[in-house]
1. When Rg/Rh (Cα atoms, Kirkwood Rh), for residues 36-227 alone is calculated for each of the structures 1, 2, which structure yields the highest value?
2. Taking mean count of other Cβ atoms within 10 Å over residues 76-83 as the quantity of interest, name the structure among 1, 2 where it is greatest.
3. Matching task: 3.9 is the computed value of distance in nm of label points 7 Å out along Cα→Cβ at positions 188 and 292. Pick the structure from 1, 2.
4. Of the structures 1, 2, report the one carrying the highest value of relative contact order in percent (Cα under 8 Å, 6 or more apart).
5. Taking 0.94 as the value of Rg/Rh (Cα atoms, Kirkwood Rh) derived from one of the structures shown (1, 2), identify that structure.
6. Kindly point out which one of 1, 2 the value 0.05 was derived from, the read-out being FRET efficiency 1/(1 + (r/R0)^6) of positions 84 and 324 (r between Cβ atoms, R0 = 25 Å, to 0.05).
7. For helix-only ellipticity at 222 nm (-39500 (n - 2.57) for each DSSP H run of 4 or more, over all residues; to 500), the calculated result is -10000, so let me know which of 1, 2 that is.
8. For distance in nm of label points 7 Å out along Cα→Cβ at positions 148 and 220, the calculated result is 4.3, so let me know which of 1, 2 that is.
Structure 1
Amino acid sequence: MPEPRAIVLAGHICIDIATDLTDFASIRPGALVEVGRAGWSVGGTIANTGGTLRELGVPIRIAGAISDDELGRTARSSLEAKGIHDNDLQTSTAAGTSYSIVLHSAGTDRSFLHYPGANAFFDPAAVTVTDASIVHFGYPSLMAGMLENSGQPIRDLLKRAHAAGATTSIDLAVVDPSSSVAALDWTRIFANILPSVDIASPSLDDLTSALGIDEPFSNELVERLATSLIEQGVAVVALSAGAHGVFVKTAPPERLRRGGRLLAELADDWGNSELWQPPLPLKNWSSTNGAGDALTAGFLYSLWSGLSLPESARTAAASAAIRMQGGAATTDALARMLETYPAASPNRLHEGP
């Protein structure tokens, strides 16, 4: 039998340095603030989504940009230790390797201090898409070069992937309102790239921050945003709403048949559906860092494996739960968690008016 085709992970890569902070308000000019013990790991789409897929036994290739500095060497060795070989990992001389300082404080969400670094100089034309089953691109808001000309470099990468028969996938990151990319016309960017996106797995915060939506959570808001992505050309949306679960919505089968070989084979089973998948209960909690990437990985693994839509949503939620518990999302770990919790049931949507 032929070897299963790899999933290509392209996009953001950085070194995450995480620590506990008792009180965010204590950070002020001239202050010496006591923090907790530091932990570090290689992060971003390549390490987080790619690492989870690797744990699940999926063959992957990676494409990103680092620098030939100490952090870059650390990133390479850390990826190798995870069994992730550098493939199309580019070395930039224009900037240093990206890093984030992740601050945790009890009872509050995480905060990030982030240096985009070499990610801004990533060259998508150098990404090898030949024989890929899925080409996934992550975190455009942290890769300024990919947003030039209303995201045309992203669209070009995804169109090359389609031409090679791959299914395309994209994940987003929160848009910092003080960053330069916040001033970009994200409505125009989405209009340009979304017709070339088969799978979109953003979080609610990703979308509302990009589009400048200041509206409290509601199921209606999540469903409205997912519907908007479908109407703009996406085939399948898995929109994460954190503690509220993930909402999955799909376009009609004819759109899925244009979404690469993998998605075309599932078009009749997956098409024209929607469902809410609640989060799976946690036995213990470690961190939410990387949970969204693990959810994306679980969903892509499900597509790669040919699972039904309800099983795919449940597998994605289980993958995120395992990450939040600090575990590795191996197939055995997934099986143990999925034995306990039933799948959600999709609602079939009517064809036409």
Structure 2
Amino acid sequence: MMIIRPINANDFTDLCHLAKNTGFGVTSLPDNPDLLQTKIEKAEKAFAEKVDPSHAKYMFVLEDTNSKKIVGVCGIEAQVGLEEVWYNYRISTTVNASIELGVHNQTPTLYLTNDLTGCSEVCSLFLDACYRKNSNGLLLSKSRFLFLADFPEMFSEKVFAEMRGYSDEQGHSPFWEALGKKFFTMEFSRADYLTGVGGKAFIAELMPKYPIYLPFLSKEAQKVVGLVHENTEPARAMLEAEGFNFNGFIDIFDGGPAIEAFVNNIRAVRESFKLHAQVVKNLKDTNGNNQPLYLVSNRAFSNYRVALVSGSSICQDTVDISVELAEQLQIRSGDIVRAVSLREVKR
């Protein structure tokens, strides 16, 4: 059985194992045990409401309850840029025109901005390669939306996700080679690591403050602006299906897109609904009958839990829950839960 729950100190070893397999570009989950320990501690304080809500950093894990193994991780940061300055490039257009010469040029231009400051971020998404099946990835990512639905007062009205930008199999980023490396004089992997472990001061110190005209960059770099790494394409497609859009913000290192949405416009938030749980002994598993899957959360804050159930278990006012799943969700008959279809249901 697969269950989403808050991270805790006992997950440290498994989290370190996951971090070793993320590769370049996943800056929010660096291979650094000390930092990962700090992330766990911050998440525990956030769920215990021992920090200012605007500074809270929540981290959830996907646990295989059969093996007691942590196989995935995801997070939500309540508001970015309040402790450390948050940087992005915004793609805009610069127009140069002369009526006398008959010239009218529109040049795509990058402006260094802090425009996403104060927005909430869904982040730190990573799933063990062996578990990228059976809707585990969708469960891991979309479980956060039910948390947003139940506790909107803890987050900004707008939420975004920074997508991992394009890089080749050796971890070389054309965007970094054409721009960042000229100012930072270090390899992409080094800058990526420093950002992940929180050493962001060098960005403000070294990054050019003036607009960057995209045609000045190499053709290879121009082609990858706003593109995602091939391993990130499914995550982008999923978020766009939920209502996220690209509005011109890109990562300053690899050119990957930041896609955003108003929380109330996210499908899984907008279409979620409340039901009474009904614990049923010997509940039959009908997943094999082409039934749609539903996310079901226990609506708890500090003890948040989410799992998948078959659509056949969803009734008008109730949802049937097996004894085993009720134990994992830590609910009883009569408890109010929140549910939403895993994918949009065509009506």
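Each reported figure results from applying straightforward, stated rules to the coordinates on display, with no laboratory input. What you are looking at is a predicted structure, and each value in this text was computed from that prediction instead of being measured. Cβ atoms are built from the backbone, for glycine too; each structure is taken alone.
1. That would be structure 2.
2. Working: 1: 14.5; 2: 19.5.
With respect to mean count of other Cβ atoms within 10 Å over residues 76-83, the highest-scoring structure among 1, 2 is 2.
3. Values: 1: 2.4; 2: 3.9.
Working through the options, I get structure 2.
4. Working: 1: 14; 2: 18.
Answer by largest value of relative contact order in percent (Cα under 8 Å, 6 or more apart): 2.
5. Values: 1: 0.94; 2: 1.01.
Matching structure: 1.
6. Details: 1: 0.70; 2: 0.05.
Considering all the candidates, the number was obtained from 2.
7. On the way: 1: -10000; 2: -6500.
It must be structure 1, since only it matches.
8. On the way: 1: 4.3; 2: 3.6.
Derived from the structure labelled 1.
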